[in-house]
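Take a look at these structures.
Computed from the coordinates by the stated procedures, all read-outs in this text should not be read as laboratory data. Small disclaimer: the values here were computed from a predicted structure and weren't measured. Cβ atoms are built from the backbone, for glycine too; each structure is taken alone.
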Structure I
Amino acid sequence: MTSRRRKPKTQGDPHPLTPPAVGAAEFSWLRLVYQIAIPALLGLWLCVWVTHILYDGGQTDRSHPRWHLLFSLFFLPDEIFAAWTDGVVSWRGWVDRLRVLMIVTAVTLPSWLLGGQLLRVSGIARRMRGIEVAILGLAIGLSLQATATLMLGLAGWVSYRAAMPILGAIQIAIALALGVHRSIGREQICDTCRQLARPAREHPLAVGLTLIGIALVAIRCLLPSNEFDVLEYHQGAPKQWFQEGRIGFSEQNIYANMPMAAEMQSLAAMSWAGALGIEDAWWWGGLAGKSTMFLYWILAIGATACLSRRWVGGQAACWLVAVACSGLAFAEVTVLGLIEPAVACYFAAALLALAALRHQLATQPAAMFWGGFLAGSALACKYPALLFVCLPVGLLAAWQITRQRSKTPIDLRLLGMFFLGCALTAGPWLAKNAVLAHNPVYPLAAGLLGGYQFSEAKIAQWQAAHAVPTRSLSALVDSLFNIAWGWKSQGAILIPLALIGLLRFKRSPAVRITAAIALFVFAVWWLLTHHLERFLLPTIPLAMLLAGFGIQTMFQQLGRPLASICLTVGILCNLVLLAVSPTLGDPRLLVDTSAIRREGSEPTDSIRIPEHVLWANRNLQSTDGVLLLVGDAAIFNYEVPLRYSTCFNVSDLSEIARLPADQWRGEFEQRGIRYVLVHWGEIERYRSDGNYGFDPTITRELIRAMVDQGGLKPLDTDLDPQRVEVLAVGP
C-alpha cells in the first residue's frame, strides 16, 4: 500500500481548515488580536496553574505550589537524577526490566498479528493508513486476548503452564491462515515507516518532546505500583485468580466481580511468566500486566492523533501527540496501573473505526462492527463506559449513517452490526455475572436485581458510598475549577488548547460533534457519579481532539515560531513534573526493580510498601497457614497465603464473631487461619465522614474479647498497635 497525498480541503469540505473569507485589512486586525490575546491568555492560564497548590491531602499546604517544584527542577537538575537513583542501581535492574518486556511481548505480539489480520480481512483497512491499521489491530487483538483469557479462567485452565503458549500459538495460526504472510509486505511496512518518519523531518522539536514524554512514561510503567486500587483489585484480583487456578465469584473482593477485561492482560502475563519458569510468576506477571497500560496509553494517543490528522492536518497532529504524551493526568493513571487508559484506547479506536464510514458504502458494515466491537471492549473494562463510550459512539454512528443515507431508508442491519460487535466483547462479562452473581451488572442495580451474597445492609452501604454528591451551582463551579487546573494531576496546556479549539465551533462540524459529546459526558459525570475527576479520563480523547483544533488555530493565527514557543513552554512544564513528581508514583526510575520490590533491610526504610506488609513477608512463611487481613485489602504485595475482604464484603472475623465464644478458636483453625492482622488505621479511614463505611461489629473490644477467651494471642511486632495489630490463633 503506497502513501497518497490528500487533496487540499475545499470550500465544501465538512471540516474546513482555512480562515473565513474576509477583507485583507479586517483579517489583519483579527490576526493581530489573536497574536496578542492567545499568548496573553495562555500566559495567564500558566501563571494560575503554577501557583496552585500541588499537594492537598485534605489539609492545604500553602508551601507547596507547583512553581516550587518546577523552579527547583529547572535550576537544580541534579535533584532529578538523585531521585531517579535513590537506591540500588546495577545491571540487574535492566535484566529485570527486560524480563518484564519479554512477558509483555509474549502477551501482545500474537494478539497484534491476529487483530491486524482480522481488520484487513474485513475490508476496512483498505481505506486506512498503515499506522491506523497497526493501532486498530493491536486494540482489537488485546480485546480478543482478554476474552480468550476470561474463557480459560472460567474453565480453570489459567494456571496451567501450557495454557498461554497454546493460546498464543492459536492466535498466530489463525493469523497465518487468514494470510498474514501475504498482507504484511515490504511495501506496506515501508509506507508505515514513512508515515512515522515524516514528522521527524518536518517538526523535529515536537518529535523530540514526544520521545522524551514516551520514554518517561514507559520507564515509570515498568516500576511497581503503590496505588491502593491497583493493589486491591487491578492486580490483586488477577493474583487471586492465578493462585486459585480459575475465575469465579469472589466472596472476598466485590470489585473482582465487575467487568475486568483490562486486568486480563495481568492474568495472561502471570500465566506466561509461569510458563517461562519465572520465580514468583504472579508478581512479575502482575508487573508486566501493569506495564501493558503503556500500550493502551500510546494507542489512545495514536488513535486520537490519526483522527486529528484527518481533520486538521499533520502539523497540528504532530504537536498534539507531543502535548498528549506530556499530559500529567493521563500519564498518572497509566504509570500507576489504573485502567482508564484501556477505556480511553477503546473509545479513541472506536471513533477511528467509524471514520471509515466517510468512505464508500461497501466498508460500512465492517466499520460499524469494529466500532461496536471496540466500544463494547470499553464496557468490558468498566461499567461507566456504557454511558461514556457505547452510547455516544452508537449515536454518532447512527447519525453518520442517517446523514449519508438521507435519500434512502436506513438499513437497520448496519446498526445490528454495531450491537453485534458490542455483544461479542461486553456480553461474556455480563453473562458471567448473570450466572455467578445472579445480576448481570453486579453490584450495580442491586436494589432492583439483587446479587449473590449481597445483603440489604451491604447494598445500602454500597449505594451510600457511591451516592451522587449534593448538586449546586457552587459545587458545579468547584468541579469546573478542579478539572481546569485545581486537580493536582492536571497538566499545563491541554485544557487551554481545547478551549482555543472551540473557537472553530461555528465553522467545523467536527468541533461541534466533539464538543457535544464532551458536554454529554460531563453531564453524565456530574449527574450520575460521585465527581472523581479520574472518571473523566476515559474520554480524554475528546479534549485531545479539541486541542488539535486549538493547535491548528494557533499556527494559523500566530505563525509557526510563536505557536511553537507557546506549545514548547507548556510541554516542558509538564515534562519536568513527569520526570520526578511524586504525585505520579515512585520516582526511582533507575533503581533495580527487585530492590524496589522488597525495599530496605528494615521496615522503616520502606517507601512503597507499608511496614506491616514487610513484616508479614519477612516473619511469616507460606507453610505457617493463612493470614486473615481485617481492614487491609491491598493484597498484591503480600507473599503469604491470605484471606481478606473489602469494606463491602463480609469478613471471616465477623462470621466467626457470631458464633459462641467457645467455638472461636476452633472455627479459626477449621478455616485454616493461623494469624490475624487488623489494620485499625484503614478501618478508621473507612469509618470517617464521607467514606465507604466498615462493618460495625469489628471493634477493639471484640479483639480483646477473643484474646481473653484464648482464641487469639497478640504478637510482638514492633508495629504501632494503634494502627496495626497482628495476632496468632491460639492461647
Structure II
Amino acid sequence: MKKIRIALMLLAVSVGYMSAQNTEKAETYDKEVNLQTVEVVAYRLKNISYTDSIIGVGPWSNLRLLDVPYSISTLTSDMMKNLQVNSLNEVSKYMPSMQIEARGGLEVGRPQTRGFQGSVVECSRLDGLNIVSTTAYPMEQFDRFEVLNGIAGSLYGPASPAGSFNYSSKRVLDKPVGDVSIAYQTQGIGTYHADLSHRYFINDDKNKSYGFRINGLYADGEGFADYSNLNRTFIGAAFDAKYNNLTIETNLSRYNYKQYGYPGGFSYGTAIQIPKDIDPNKIGYGLEWAGMDLRTVTANANVKYAINDQWKIVAGILSQTVDRGMLNPGNTFTPDDSISSALNASSGAGRFKILSNRIVVNGLIYTGKVLHNVVIGTTGFVWDIYNANASKNIPLGKAGIYTPVTYPQPQLPPVDGHYHGSQNTQQSFNLGDDVTFNNHFSTMLSLSYNQIKNESYSRIGDKTGGYDDNAFCYSASLLYKPLDNMTVYGTYSDVVQQGSLAPKGTANEDQLLDPYRCKQYELGYKVAFPGIGAGIALFDLSRPYPFVDPADNTYKLQGTQENTGVEIYGDVAYKRLHFIGGLTYLNPKLKDTGIEATSNKDVVGVPKLQGNLFVEYQLPVQGNLSINGNVHHAGAKAANDINTTEIDGYTTFDLGLRYTTSFLKTRVIWNLQTTNLTNQKYWASIFPGSINGNGNSYSAFLGSPREIKVSVRVLF
C-alpha cells in the first residue's frame, strides 16, 4: 500500500482544486477524503481551506464528490489569494485538462478541456446561469471556480464537448468579515482590494436574517512589457435575505479591464516554421496605444425555497452586458524571417447581451429500499450579438522577428456604432435521477429536451440565415463502490451542439449549419484514504468537424474530431507537507476529412501531455510560515492541420513564501510569489486562424515572462 501511495503521488501533476468555505476555521491539518475525478481531497492548513467534498453538478446540489461520475476540478478563493491569481488564464494552469484558446487574446480566450474548442456562452456559468466567456473576470469576485471536464449537455443543455465552467459568487457570511489587501506586481502594477461582509439576525434567530457583501478593487500600472499598462476596476455588491425556508441571493457587479501595450497575436501560414525564444518584454510586439477595453456589467438573483426536509426549489435569472473595445495589434510571420505588423479595428462582436434563466425542483423518493434523488427543471438563455458597423485593417510596417520596432498611432477609423448581428435562443428541459440501489451500486441518469433557435441579420436588419430546431441530450452512468471510500464508474453521454456559421468568402457565407451530435465514453476510478486521495479517468470524445471544402468552397461537416485520453490525479497531505497534482495525456485526432493531407492528423494547438504539481510546506518555526512551489508542463502542439510544423513544449516553475501573524486582534498575511521563475519563453496558445475550420492561417500568443508579486493582507 505504501508503494501504491508513493506511485500515486509521483503520478500526480495538476488538478483542479479547492472549494472553500471562508467561515471554516481549522487550527491544524484537517483532511477530508471525499473526492471526485480531478477534484481532490479537502486540504486545510492553519485556517486555509483549498477543497470541498460537497458540490453541485448540473441540476443536482449537495453531492459527494466521490459519488459523482464526472471529472470535476475546483479552485477556491483561498488558493487564488495565496497564489495571487487574478485572471482565468492564471487559474487554468492548475487544472491538468484545461487550456485557454486565446482567440483575440488570453484575457478574452475560450476556456476548454480535453482538447475541444469552447463556446462563447453555452459552456460558462455564474451561479448556474449562462454568461459570456470571452470577456475578462476578476478572480477576486468569486468564492470558487469549478470545471466539469468533457461533455455536460444532458446536465445543462446543448454545448460543445469542451466542458462546463462555473463561477460561484462570494456570498454574505454569517459573521462580520473584513478583508483588505495591497499588492505590487512587476513592473509596477499596484492593486488595492477590499471585501466586507455583514449579516444581521432578526431577534437573534439564525433562520431570519439579511446581509450584504461589498467587494471592490482598483489596479493600475505598467505591465511586464515595456511601456504597457494594465488597469482593472471592479465593484460588486451582494445582498442576501433568509426567512425560515426561503432564501434570496442577489448580486450586482461591474468590471472594467483595460490592457494596452501587451504583445499582440502572431499569424502565420501553413508553410511557416514558428520561431522560438521570442521575448514578450520587448516593445514592438505590442503597441502602447493599442489593446483592449472590456466592460462587463452583471446582475443575477437566485431564490431558494425548502418545501420540506427532502424537497426544494431553486429559481434564478441573470442579465449581462459585455462591451468589448478591441484595437488589436497584429503580427504576421513572413517567409523572409520578418514580422509584418498591422492594426485591426475589429468588426467582430463588440457587444454581447445575455438573459439567462433556470428553475430546478430537487427531492428524494423511495421505491422500496431504492432511493431516487430526482431533479426536474429548465435552463436556458437569449444571447444577442452586436457587431461593429465598420472595420479596418491598417498596415504599420515590417521588422525583423527578434528586432521589433514601434509605430506611431495612425489615424483611426471613426467609431460607427454596432448593428444587431444575431440572436441565439436556447431552452432546455431537464430530468434526472440519481438512483441508489444499495451500499455498492448506483446509477445516475439525465435527459434534456432542448429547443435551439438562431437568427442572423445584415447591417440593415434583413434576416440572412438561421434555424429553429430541437433535440435530445442524454447521459447514463453506472457506479460501483467496493468500499465506501472508493468508486468505479462508467459514463456514456450523447449530446447536441449548436451549428456554426459559414465564414466570409464561402459559397454558403453566413449560413448556419444544423446542430450536430457529440459523444463521450468515460471510465473512472476514485479512492480516498486519510490524507490521500487519488484517481484515474479514461475517456473517448468525438464530434463532427466542419470546415471549408476546397472542391466547392462550401462550409460543411466533413470530418470527425476524436480525442482519447487519460487523466491521473492525486492529493497527499502528510503533517506539514501537501501535494496536489494531476496529469492528462491526450491523443487528439482529426479523422475522415476526405483530404489525405489533413486526415488522421493531430488537432492544432492541443498538447498531448499536460500536467501540474503544487507543493506547500509549513515550516516548523514560531508563527505561520509556509513555502510553496508549482511546476507546470505543457507538451508540444501541432501548429498546422497537415502537421508539418509544431511548437515546442514548455515547463514553468513558480515559488512562493507566505507568513501569517497577528496584530491588534487582526490577521496579517505577507505574501511573496514568483511565477515563471526561470523566465521561460514559450507560446501559451496556438489555434487555427478561423473558428470555422478554415485552415489557411493560424494564430499564436506568447506566455507571460517571470513576474514577482508581493502583497500584504489584513483580515478583521
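Structure above, values below:
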| quantity | calculated |
| --- | --- |
| Answer label among I, II for the case where mean count of other Cβ atoms within 10 Å over residues 89-96, calculated from the coordinates, equals 14.4 | I |
| Parent structure of the calculated result 1.8, given that distance in nm of label points 7 Å out along Cα→Cβ at positions 145 and 353 is the read-out and I, II the choices | I |
| Origin of the derived value -1000 (helix-only ellipticity at 222 nm (-39500 (n - 2.57) for each DSSP H run of 4 or more, over all residues; to 500); candidates I, II) | II |
| Relative contact order in percent (Cα under 8 Å, 6 or more apart) - highest-scoring structure of I, II | I |
| Highest-scoring label, criterion being distance in nm of label points 7 Å out along Cα→Cβ at positions 81 and 273, among I, II | II |
